[in-house]
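What follows is calculated from the coordinates using simple rules that are stated; it is not laboratory data. Owing to the predicted nature of the structure, the values given are computational and were not obtained by experimental measurement. Cβ atoms are built from the backbone, for glycine too; each structure is taken alone.
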Structure 1
Amino acid sequence: MNVTTGSIATLESIRHVPAALTRKTVPGQVLLSGWRSHADGVSHTVIADWPERHPLYTSHTDHYHPLLFSETIRQSLALLSHVAHGIPLDFRLGWESYDSSVVPAALSTRLPAPTVHLTITHTEVTRRRFGSAHLAAQVTATRDGEPLGIARVRYTAHPPAIYDRLRGAYADAQTASARALPPGPALDEALRGGQTSLENAVLSPLAEPHRWQLRVDTANRFFFDHAHDHIPGLVFLEAAAQAAHALSGSPRTVPTEFDARFLRYVELDAPCWVDATPPRRGGSGAVGTEVTGRQNGKEVFSVRVTVRPCPSPV
């Protein structure tokens, strides 16, 4: 994907964002401050206030972590699914695919704490029998008026009865969380590059090159804001970024592009094996790789990721 600016239609008045509609429960983790509709009836603008400092999202050496962009989109789609498309709060949302690109310069934390505007157009809202919905959205984001990034997301919404049937014995989040495997050892700090703290490390080393075990810590409140019955998709994006960084040979990198497919629910009580293809090196030090996850003999996710070196701190 290439980041481009988009035209903004006439907007209605801004509306407040109740924290519950972002599906966040930890105080201070809600990023959204307002939203408004466009006159075309299909597009909306969501306003987010990014933090000056954050243990996870400002860890990448004077750069916001692109997962902050991903999390802002996640909260925005949760909000719009309710206020724009009438999806009840007890429906379960899940991503099928996520394709994004960011402007690295726009991620600088040396600039004032930003206000981010996301223009979101739902290109597909398909209602299914018994209440499930399939949705597709395109996102264009600016930081204080300058291009920040773009994304395409496909996601689903299932009513409780259908979700419980899909998940079977794993439907209850508290029970599933109680069965979670303990987190394994983290990659050595030399491979983490000093930019990923121990608590946010999501890969455990194995004896095989380009292969790891997914490291899942359900006590991490950035990835597990509340009890989950499966591993959240943001963990897979972070795993892909950490794998690409480990293969890059660079002391510090920032992931700038993700192309992710989420194929199956990834359970907490079984190991998930993470494999990366040999790195592809491009101009300006860019490194790309494809990262796949397998659990119980089946592929559960795939992420093509590109990382670029970021400058050393001054």
Structure 2
Amino acid sequence: MKKLILCSLMVGCAAAIPDQPSTRIEFNAPEAYPEGIAYDSSSNVYYVSSARLGSIGKVTPAGVYSLLMNDPSLKSTYGLKVHPDGKRLFACVSDANYSKFTSPDTRKKMARLIGIDMITGKKTDDIDLSGLVKGNHFANDLTFDSQQNAYVTDSFSNVIYKVTPGGKASVFADSPMFKTEGIGLNGIVFHPSGYLLTVSSGTGVLYKIDLNNPKNITKVATEQFFMNGDGLLLTENQKLVVVQNGGSDKIYELTSQDNWASAKLSASTLVADRFTYPSTAAMAKDKVWIMNAKFSELTDSTNVPSVRFDIQHARLMPLPK
């Protein structure tokens, strides 16, 4: 009888662990290699950027892709966010590494934040960030605070820019703590309690920056480093989703009980989900969706560029406490 009970428990445990990848929204966007993702609930569409072509597209839940903006002079588009006004989409624009249209005058020099009318696809805002600090530039991700200020990470200069609603740009946070080789500061989110959280791909550290005193920067104490950490998504005040690529290709959920002085791993995706270089995350109808950027293909010159890409549901499985 004991053996039967044990077998029953084992079957139950095995059944609870999925062995198939999670749901994907597949779409055709030849050679786009989308990196950023944003969801607009009013129109029920996902917006995706393009590290390869600089275009910005729309994807329906049924997987129909259409262009919102197609401008090769943008070189590459990365992080995306719907503006708090619900009318504009903002995008980070750079020429960091993968653009088909790269040129010597923009390569590692371009850093712009643009706004786009989500109805017409026309550019509404264009803020140049490249002159604020010396060195190489890579405007990578952005977030908005409750006052509609935008904050943009520069992954090469390792600073955070601030852009006011009127379009005035400045360096918001610059610290020796941020410095690293290669790609540094990456994903960024605003916390309603009055601070920013950002991750460094190069150090794997999560940083907390006080909005009222940007010199007040602390490391969030975590159980592990998130090397190649990319997109961040705050799903609740105490819960943060971290996207990790570069071989790991997993999605983690962190939970904090002390206002992000520290955080513990609370959930993660499974190897069976088979993400393909996940980059950024968006919340749509209470589910977390991940952009599979497939950047690993771009480091192999013999690869035929992909036509098909996908947005994948992050099935976050609770970890043992």
Structure 3
Amino acid sequence: MTTLSHHPAAGSATRTQRRQKRDWTGWQFVGPFMVVFAVVLIAPVIYSVYLSLYKDQLVGGNSFVGFANYAHALSDPKLWESLGRVTLFLAVQVPIMLALALFAALAIDSARLHLSPLFRIAIFLPYAVPAVVATLMWGFMYGTQFGLVGNLNDFFGITIPSPLSGTWVLASIGNIVTWEFVGYNMILFYAALRVIPADLYEAAELDGAGTFRIIRSIKFPALRPAMVIGAIFSIIGSFQLFNEPSILRSLAPNAISTFFSPNMYAYNLSFSGQQYNYSATIAIIVGLLTASIAYIVQITGTRKEV
């Protein structure tokens, strides 16, 4: 009778082969995403950095200039003006939008609001409207000659300040963006509220906690991660402001300049001014600034209280 013995070296080699096979199996799933990620995101960023290090000159053509474009951008008054404008937009519009979304989410979650499904759909519906359509619709209502504001002026015999004037155009754009994205943030907050365990509410009721105490002690802590995400998305969206001012510019050319926002400035430099290298520089600077602010908000918002 022959006895078969298992050699340790053979077993080790078999385990190594299986582990390598598992590793390659994982890459087969991740590989397609990594290829798309590299082509769609990493490659354009690398190419933009490459463009920002060159300058198209009359003598010598497209020449390497190092960080000269960045030095010029940091002293460009148009860039600083556009950054200041979107910073003001961010500081005013984002808190108002998030506060309205939070109020709506808490109202729906309270179970005291009649027809809450209809209310939820009505607030979320503007998010489903394309930004171009929403801007055109609000632009028509803002018109003093042909729109809703003009009709109100004629009907009541009053003079409402033009929402598309230089004084009010930023607030008017903020109103459009708020109308578009309150519903999105409301759903984000409402989803966070729905995963709160019912045991916490029962324990709070046994302890005699009122509505405001439950909101402060249970709902707000549960909402914190969602609020951080909403704030980060809103910050990114503010620095990416483009559709609304670009479309309204035909209605208010004197109030909305070609450098109203950093994205508009980069776009017009590239497609109207043929300054591709400097446009790439502006895009890189704005991207780094946006990422830095979003990172600070994330670190601050997720920091645990001691």
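A value of -1500 was derived for helix-only ellipticity at 222 nm (-39500 (n - 2.57) for each DSSP H run of 4 or more, over all residues; to 500); which structure in 1, 2, 3 was it taken from? Going through each structure in turn, the value belongs to 2. When mean count of other Cβ atoms within 10 Å over residues 85-92 is calculated for each of structures 1, 2, 3, structure 2 comes out greatest. So Cα extents along the principal axes in Å, computed for just one structure, reads 112, 79, 38; which one of 1, 2, 3 is that? That value comes from structure 3.
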